[in-house]
1. Ranked on distance in nm of label points 7 Å out along Cα→Cβ at positions 148 and 420, which label among 1, 2 comes first with the largest value?
2. With relative contact order in percent (Cα under 8 Å, 6 or more apart) computed per structure, which member of 1, 2 shows the largest figure?
Structure 1
Amino acid sequence: MGVKVLKFGGSSVADAIQLAKVKGIIDSDPARRYVVVSAPGKRFDGDSKITDLLYLCKTHVDHNVAYDQVFQAVCDRFRAVEAVLGVDIDLEKEFSEIEENLKNGASADYVASRGEYLTAMLVAAFLKWDFVDTAGLIRFDKNGRLDDNATDEALAAALAKSERAVLPGFYGSNPDGSIRTFSRGGSDITGSLVARAVGAEVYENWTDVSGFLMADPRIVDDPVPIEKISYMELRELSYMGASVLHEDAIYPARRGGIPINIRNTNEPDNPGTTILADVSAEERGGRVVTGIAGHKDFVVITLYKNRMNQERGFVRRLLTILEDYGLHVEHLPSGIDTISAVAVKKEIGEQMEEILDEIQRKLSPERVEVFEDMALIATVGRGMAKRLGVSARLFGALSEAGVNVRMIDQGSSEMNIIIGVKNADFEKAIRAIYGAFADMR
């Protein structure tokens, strides 16, 4: 029998009621042997996430503002769970240690990580499993990058000693032993690392949605569920806004050849979405397009210059200018005499005039045009490359919907087509594309 690793997100561990569901899910399958947990999330609208409260405690201490009430709220959340679950892990001792470290200048990473730490201790006691701390096991190098090989070795060695264990997500440690966290949502990465370290049969990521949908349900009514998706397709959709799973969580599982199954704690019988190395046409049900996702608020800077393609170093100099102003270039579609740089609007801020002056001074383009308030939409699918008429259907649907396409960029894999439209046309464009491809096989 294979081993399954499970990660439960903040909504799944928000209170004792949710933790009872978690226990039911775990107990239903003896292959579920290693569990990674996030910090408790919101229990209801208007509630606070534990991680946010812990960050707030740290901010108050740093600014000499009373933190007592906020810290008390954190403690009370955990006390309530402990009481309802009927476990005893000496929380008061843990609270005292955390508060002492907080007052003595503990880092924001340490303070924020205590939500996962305490949750894992409670869940381990509730399940009567081992508690295995990820500090010292998930290792970062001196530059703050994940030390992948050292982490794999440390986790594998530690978990070989535990038949069943609960681990906190979100954090590991620096070479000096201090706590270091991933970016928000990093518990997904922890789960993936654990799955690879134990050679899991599958990595189940339990959250509050039943996997991925073909489009955003806030825009499209009842979009088709995605039953199976490839790692590459998911990377494309995650990058463009489909944010069920932290995109960096894909790599460790992919490297280990481990499927990822996105499941809903509140609908445990729903099979969710399975992420695989590859998905055949039969597994896709013959569907050409897997998903549609996008973001608003980009800016496109387009340069025109005769024989630009023959001017050595032109692109490098353009990218250097944008880098000097702190911009990430999202896309760089080009022609013989034109090139467009797509950047996030909020990164540009008030720097646009300075950037344009610098471009004019160093590159001497004949003309520069700026298109603001641009939205990017990606249509993604492994079936697109070998199917005639996909582009015609895509642009035909947009034309019929009255959407003007301002930019087109297709990846070299021919697995996605990215278009740029006005922000105001974003929702209309997604609905039009979905309508064109929802039933195409």
Structure 2
Amino acid sequence: MSKILQSRILQCLLLFIVATSTVNAKGLNAQVEEQMSHLKKTYLYLHQHPELSYHEKNTGQYIAKRLTNMGFDVTSPIGGYGVVGLFKNGDGPTVMYRTDTDALPVVEQTGVPYASKITTLDKSGNKVGVMHACGHDIHMTTFLGTAHYLVNNKDKWSGTLMMVAQPAEEVGGGAKALLNQGLFKRIALPDHIVAFHTHANLPAGKVGIAPGYIMANVDSVDIEVKGISGHGAYPNKTVDPIVIASRIVLALQTITSREISPIDPSVVTVGAIQGGSKRSVIGNKVVLKLTVRSYKPKVRKHQIEAIKRISKGIALSAGLKGDLLPNIIVYKNETAPALYNDPKQTAEIKASLINVLGKHNVIKTEPSMVGEDFARYGRTPDKRPITMIWLGGVKPAVYQESLTSGKILPTLHSAKFAPDYPLAIKTGVNAMSKVLIDLFDKKS
């Protein structure tokens, strides 16, 4: 064979490889685009039918039915109203993709025509609104869209796809419940674990990723402040728990500002104060509800000990003692450890994201003080590598306007959080489909 002929054959082969790669890339985008009409309807349904933590019955049934119809072997309910779907496609690794399913007790104030109008009673019997104010509706829609793509493109990967729809993320109980009920022992032990979380300060169309710690330890704490009740006209004959609680709220601010090293992240937030019934009545109890955030175990321990010390000390200074001292409740089932993105796996995923979205759409993000019980999947004795990817949710024009005006964007958990769901979902399905296929060690 002449050198000229060899050269021409090589050129043709290279052109074929490039063309095939381009067709495959377009194939992913085109298939996701074809899904978009259905995915938008899925999102709108989930957004308008939110359910609170531990009450995700209908949501779980909806996801279970969708996965079953795609051909998954479904286990449900598990860990409350959780759903696990396995799709076995030959030999290869087991890759787990997790979504969360619960909503928040928030009255939606976005003004969008598809806003949630759902109300329910919380565990205290109070009527509350219900809203997907943390992007879980986007997570679930992206989850189902990705499952659809992988099932329809079985020739591009080999292994077992493990889809996990987890309830009760907002209260830190869902991951623990799934693991306690044998997620990794009786269903499947994954080789890789991935998830998305919507980002309220990143434009839709972009994703964020970083190795190492990206989210904080989370503890939920209640302080039950007690007092001696009586008539509001005779405060001298009472011990007012509202005054004591107010003093405690102010004193708690010194934990981070005066007791924790300035270079160690620490947050002690009093998110709710519940007490009193009437203007002229001094009650006998006030409840403070706290969220406590940290990274280092020693900081976490110090925060809890300081909360107990300060609360007790202020009550003692008001003349209370014995059974009238504050009761501090740390909710062990509503905690989450700091989330650590496995560096090696995260680097591989970042390469996949750049490949499918372009380098300019993949942002290195900084650690934050939000929390996620997704971290628990990487803390089991099996030590599975996990990676959480941030999924941009802000309308690009709104994001750019905020940069110009300095206007603060609605955060996650805000009643006004209204993401650009079509672009976020399209980006998410494209990105996660590529990530999963690459983790299966086959090129898309």
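Bear in mind that the values in this text are calculations on the coordinates, not laboratory data. This one's a predicted model, so the numbers in the text were calculated from it and none came from an experiment. Cβ atoms are built from the backbone, for glycine too; each structure is taken alone.
1. The maximum falls on structure 1.
2. Structure 2 gives the largest value of relative contact order in percent (Cα under 8 Å, 6 or more apart) among 1, 2.
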